[in-house]
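Values in this text are rule-based calculations from the coordinates and carry no lab data. Worth saying up front: this structure is predicted, and the values here are computed from it rather than measured. Cβ atoms are built from the backbone, for glycine too; each structure is taken alone.
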Structure I
Amino acid sequence: MIHVTEDSIDLDAVLRAVEGDGEGAVVLFVGRVRNHSREREVTQLDYEAYRGMAESALAELAETALRDHGAQRVAVVHRVGRLKVGEAAVAVAVSSAHRPEAFETCRWLIDTLKEVVPIWKKERYSDGEEWVAEHP
């Protein structure tokens with residue numbers, strides 16, 4: 001399951017996508033919109049993506065996770081559009097035979113996704129807005 005969507009993320013579906021009898025460990029990371037950033041009050045986030053390129057980049061990351069990082073199954077879903085505080089913006093699930101590989105691969109996926117996938121974030125504050133280049 002590799003997907004960029006305007007719809008709410010179905011976390012149960014993300015978990016189901018990585019289920020299997022050979023996987024002893026499943027790690028799920030959910031990135032949510034928080035109410036503060038850069039010492040400012042966040043009211044909403046806007047995410048934009050070049051969807052085709054973003055999904056292709058996510059698929060490449062998933063292939064690398066499976067080939068090089070010990071994952072047996074991977075799912076990544078990222079929202080686009082306007083999100084409210086508390087909503088899930090991204091979900092990454094990884095299953096593997098053992099927990100070290102699942103934790104390490106999940107962290108590698110979310111960190112690398114933030115660096116290379118063409119998805120952009122605008123933070124909307126109570127006193128303005130700005131596009132954010134990095135992800136603190």
Structure II
Amino acid sequence: MDDCRFCDESYQTGDRVIISNEYCFANFDSHPVAEGHMKIIPKRHMETFFEMNDDEMSAVYNLICEAKKLLDEKYHPDGYNVGVNCGGAAGQTVFHLHVHLIPRYKGDVPDPTGGVRNVIPEKGNYLKNP
């Protein structure tokens with residue numbers, strides 16, 4: 001796709017690329033929410049997670065695992081969030097699939113209960129809001 005920055009060959013092969021495989025690559029997020037926040041991005045243009053074929057799905061999973069190992073060694077996080085925004089209603093703003101791998105650290109938020117459920121803050125902590 002001509003106007004997609006993630007499809008640009010220089011973006012997929014440039015200095016920003018930390019690790020890659022045949023179907024995808026990973027780099028550090030330009031606007032990280034935590035130290036070490038990475039994006040895993042398929043090389044083929046697609047908008048959402050649900051458009052990946054089996055080879056791409058496997059490659060993305062493998063790169064997530066490789067990125068986690070790298071982040072474990074470099075930053076020693078206490079946990080992770082793995083997230084994908086699919087569609088504008090889910091908060092997607094760059095319409096080329098990318099998977100966020102976000103390291104989490106004890107004390108980075110007052111109460112992490114609910115994790116990714118906090119995309120709707122009032123419903124995130126199901127222990128307090130049954």
The highest value of FRET efficiency 1/(1 + (r/R0)^6) of positions 62 and 94 (r between Cβ atoms, R0 = 25 Å, to 0.05) among the shown structures I, II is in I
FRET efficiency 1/(1 + (r/R0)^6) of positions 54 and 118 (r between Cβ atoms, R0 = 25 Å, to 0.05), calculated, reads 0.20; among I, II the input was structure II
One of I, II was used to calculate helix-only ellipticity at 222 nm (-39500 (n - 2.57) for each DSSP H run of 4 or more, over all residues; to 500), yielding -7000; that structure is II
Candidates I, II; relative contact order in percent (Cα under 8 Å, 6 or more apart) computed = 23; producing structure is II
Re P(r) over Cα pairs in 10 Å bins from 0, in percent, for residues 38-85 alone: value 22, 35, 27, 16, 0 computed from one entry in I, II; matching entry is structure I
Ranked by distance in nm of label points 7 Å out along Cα→Cβ at positions 46 and 102, the structure on top of I, II with the greatest value is I
With Kirkwood radius over Cα pairs in Å computed for every candidate in I, II, 15.7 is reproduced by structure II
Matching 1.00 (FRET efficiency 1/(1 + (r/R0)^6) of positions 14 and 78 (r between Cβ atoms, R0 = 30 Å, to 0.05), computed) against labels I, II points to structure I
